[in-house]
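**Student:** What follows is a group of structures, each given as structure tokens.
Since every read-out is calculated from the coordinates, none of them should be taken as a lab result. Note that the structure is a prediction, hence the values are computed from the model and not measured. Cβ atoms are built from the backbone, for glycine too; each structure is taken alone.
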Structure I
């Protein structure tokens, strides 16, 4: 059965191009002009992936992404953000809220197909519930509940921040190379920018009360990658 992809794009010509491209690669792509329409359809039929434009009428792409990530039923759906903006702030916002990737318009159809294929191969979030829990100093991760606490306080992490922390907690004495972490968390075919990892390490540190200058948990190994202190 073809994998189901929802495309949310208010510009009709771009939406049709996306749908034609995805259908040509044997996906079952359905288009929506608004995020409200897409969210309503998710309640009926869960997609394997959502392509979500940031600039939308009504609920914009950022708010729609927040809704997906805050809803237990939908939070595991992989999301690729579509944006006409190219500033780092726009990219960080989407990634920090839990987007799996982003594509800046204009883009080539082969690039689009490659990004979609990469995300679907990974199946979104790399961790599944029900395995175990990890305790490192005052950080406690409960995989059953998909929760993290620091010194007893619940910390809200994005999916990728959670995955990064889980990889480090699973191997507390290992030094991970940057490419190795990108492969483990984003997948071997990840086509995004290399700064993606650094952005996520930075926001993860902020949320758990850590700094690069005086690391309490995550230490930068210059020229190599990261490890737990």
Structure II
């Protein structure tokens, strides 16, 4: 039987938004939205919360979650996420002989992600030969990379990447859609993290989510936007 593990990484510290993983968003701690999405998933075998923070751990345990305490050294600002994932996977192998075929990273900073999004991304991975699936959303036209520039020391304007500025497309309709990671879902074959130090592999597929459901909270402005969208979409609450 195929095993699929969800990991919710929730350290106590944060630079942009202090204590953001338990910051109140529409009356609930931010992490609760990730918990709800994981609990409602039909394709996750189980999920765990990884944290070094006692307050977050206590809250998650009361919410019915399994918590794996990680060392403080894995909760620094510069700690790579791959190290956190490897700690969870290796701990579950060592303590329970649990070896998931697929792992799904569910960051608490994406409160608009739903259970259906998780299942769709996992289904895409399982039904393909992909190594991983990453959720993305379309970049708005005014942020399109074709319309990005660099400015020299003498204030000259250059197109980013060195393309000729005289051939700059004038109409948004001429631009091919581009996408950015929205931070909601990273689904991957677990062996990649354990043996290859990556969650992407060579064949990574995109799971495209609507921009309206793609807020990744890194600032107070992001929190404001997430609250506004959550209030508009009662199906998420």
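**Student:** Taking relative contact order in percent (Cα under 8 Å, 6 or more apart) as the criterion, which structure among I, II has the greatest value?
**Tutor:** Sorting by relative contact order in percent (Cα under 8 Å, 6 or more apart) in descending order puts II first.
**Student:** For which of the structures I, II does the calculation of Rg and Dmax of the Cα atoms in Å, for residues 34-81 alone return 12.0, 34? Walk me through the numbers before you get to the answer.
**Tutor:** Details: I: 9.6, 25; II: 12.0, 34.
Working through the options, I get structure II.
**Student:** Can you spot which of I, II the value -9000 was calculated from, given it is helix-only ellipticity at 222 nm (-39500 (n - 2.57) for each DSSP H run of 4 or more, over all residues; to 500)?
**Tutor:** II
**Student:** A further question follows. Tell me which structure, out of I, II, gives 3.9 once distance in nm of label points 7 Å out along Cα→Cβ at positions 10 and 210 is calculated. Write down the numbers at each step before the final one.
**Tutor:** Working: I: 3.9; II: 2.6.
For distance in nm of label points 7 Å out along Cα→Cβ at positions 10 and 210, the value 3.9 is produced by structure I.
**Student:** Starting from the value -0.52, -0.62, -0.73: which structure in I, II was log10 I(q)/I(0) by the Debye sum over Cα atoms at q = 0.10, 0.11, 0.12 Å⁻¹ calculated from?
**Tutor:** It must be structure II, since only it matches.
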